[in-house]
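See the structures that follow.
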Structure I
Amino acid sequence: MSTHDSAFLKACRREPVPHTPVWFMRQAGRALPEYRKLREGNQMLDACATPDLVTEITLQPVRRYGVDAAIFFSDIVVPLKAIGVDLDIVPGVGPVVAQPIRSAQDLERLRALTPEDVPYITESVRNLVGELGSTPLIGFAGAPFTLASYLVEGGPSKNHAATKALMYGQPELWADLLDRLATITLAFLRVQIDAGASAVQLFDSWVGALPAKDYRAYVQPHSARVLAAVSDVPRIHFGVGTGELLHDMGQAGADVVGVDWRVPLSEAVPRIGPGKAVQGNLDPTLVFAPDDVIARKVRETLEEGKAAEGHVFNLGHGVLPETDPDKLLRVVELVHAGL
């Protein structure tokens, strides 16, 4: 069945929709008991490389919530692992890199990614496209800056000090690093699109750590190269704490700009400018509030989204692990009803 006329893709293309489409970042994952059961005994990166698991995990929230799009279950470090970077995802910590990248010699460890490196991605996407029918599948990848941050810091960081020191202090090395990461990222997205993904989302989780001027100088050209290479499908670009970067992120080439919960959509839309759809942006913690508060906040978000040329309802970041799935189901029902 074709996904072309789905509410989600129509909204991405800024076309009239039968209802506001909704999906959730991290909708497949720790908040679902069926996910936790399936993941027992399976390490994260092993799960991401097992097509049967990827397929089932991606489908679980579509069945439970009736969302308008599926998000491919993966992790932003999967392509780095696939090209031989020594890393692991440590429970309670996140991605940890054994040998951080700090020199030109270190860059030699970052070779180009080929489809042959990730056959399990191709198989997983094809399986999902067959199972999802008319529901679109969103491809997934981390943006060059965020990947660079993990590689340079050696793991998650609150202040990105080593990353910024390299970026400002060795701009040529930084440009080479991001160029290599852009090549890897666009290849990873390309594999997903070629296997049947209907749209892609480029996550730049940590880029909100930069001022707009430095984003434009050191980051935007590399993200733009990735987005330009996948222009045959709608492209979503999202980062956390990016209120001051919204216009520039849109100018990087996205069709849809994701907005976190810190900026109301009514303010985000003029910042982004014309010719873009928006995605977001209910605060992920609001699902812990009473039902009447959830309903009121959903209505407010829907109303603010009317200022945009297209609106995809989402949270302002990922689903929190402690979230009650029934609360997310209620959000979906409210969005679809326009209430």
Structure II
Amino acid sequence: MVALETAQRLAANGFQVSTVCLTDTPLARELKAAGLEVVETERRHKYFAFKAIRDIRTELKRRDYGSVLVHQLNDLWQLVPALTGFKKIRLIGVAHTFVGIRKKDFLHSWIYGRVNALVALTSLHRKNLTDHLPVPEARVAVLPNSIDSEKFQPARRSASFRKSYEPTALLIGVVSRLDENKGLRETLTSAALLRDQGVDFKLTIVGKETAGELGVHAALEQEIDRLDLKKHVYLAGHHSDIQNVMASFDVLLMPSPAETFGRVLIEAMASGVPIVASGGGGVPDIVQDGVNGLLVKPLDVPAMTEALKRYAQSPDLRRRMAERGLQEAKSIYETRVVERRLYDLLGLP
């Protein structure tokens, strides 16, 4: 998604951009549908896939490129050999996840020695990268995901979406893939506690199952039945108009225990929606407890329940957190702000 959006923004701003990706993937299809240039290749091996190296070198010789932006650090094993002899081309790597294994051996030092700059999404993410990869701190820039405040904004609030959830109730939203590791079972347990404590709420989980990993939807339905939550919790499936859905929530809950960034957080902030977020991964760099949202320990059901209850009982608290979040979305995460910093890294005017 980020690779697609970056290519679209670069092209819209008048830059010549080509994207190298694997053949017949969703990214390749969406790039073609958007009228963007695609170089399709194969990677049969994780390290030094020779066909991919050859295809990338062929493309680099075809046009005078100034920079290469990498969205999967594993692809450096193809890109660094392909860039042999292209000393003037800047190589920028974007890390989208935390690294869990120390990689400071000779080969990794050679690979990362060619990288001009590495992008981390938060300061916590930056520390993780410098602890695990052979890249000096001076070459790691913090550049968050961005948000288009014209797309995500409070004015998108939809009365028709809210109508089916009873307008008098607090509407809590979760936007997430249906995945066993996203804290969704804990969310249902928290919903049962809220109901038992007499909180007037509805909770909707928006999202679909991870491709190729079916069964979670059915498991969540069974858990909703077991906890007798059918009148309170809804599995809404995928929504293409997520900007309207997001703005229609009264509270966004992000229960996932370990997100490198958590893009839904800045979508909610830009939409004027207060947040309850699990404080794992890089989230504490985005949500400061009691400042622009409420932060809870990962998978801590009582803490999650108490934070949601606080919002239910205090419209003023919701308003204050939403206002601060909206302010930060515009000043820190707005696409134009982040884009300018990316262009500086790429050496673009």
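Once FRET efficiency 1/(1 + (r/R0)^6) of positions 307 and 323 (r between Cβ atoms, R0 = 30 Å, to 0.05) is computed for every structure in I, II, the highest value turns out to be that of II. Here the criterion is relative contact order in percent (Cα under 8 Å, 6 or more apart), and among I, II the highest value is seen for I. Supply the structure label, taken from I, II, corresponding to Cα Rg over 2.2 N^0.38 Å with the calculated value 0.94. Checking each candidate, the match is I. In terms of FRET efficiency 1/(1 + (r/R0)^6) of positions 19 and 203 (r between Cβ atoms, R0 = 25 Å, to 0.05), the structure with the greatest value among I, II is I.
To test your reading of the models, identify which of I, II gives 3.8 for distance in nm of label points 7 Å out along Cα→Cβ at positions 91 and 235 when calculated. Corresponding structure: I.
Among the shown structures I, II, from which was the value 2.1 of distance in nm of label points 7 Å out along Cα→Cβ at positions 3 and 331 calculated? Going label by label, the one that fits is I.
Bear in mind these aren't lab numbers, they're just calculated from the coordinates by the rules spelled out. Predicted model, so just to flag it, every value in this text is computed and none were measured. Cβ atoms are built from the backbone, for glycine too; each structure is taken alone.
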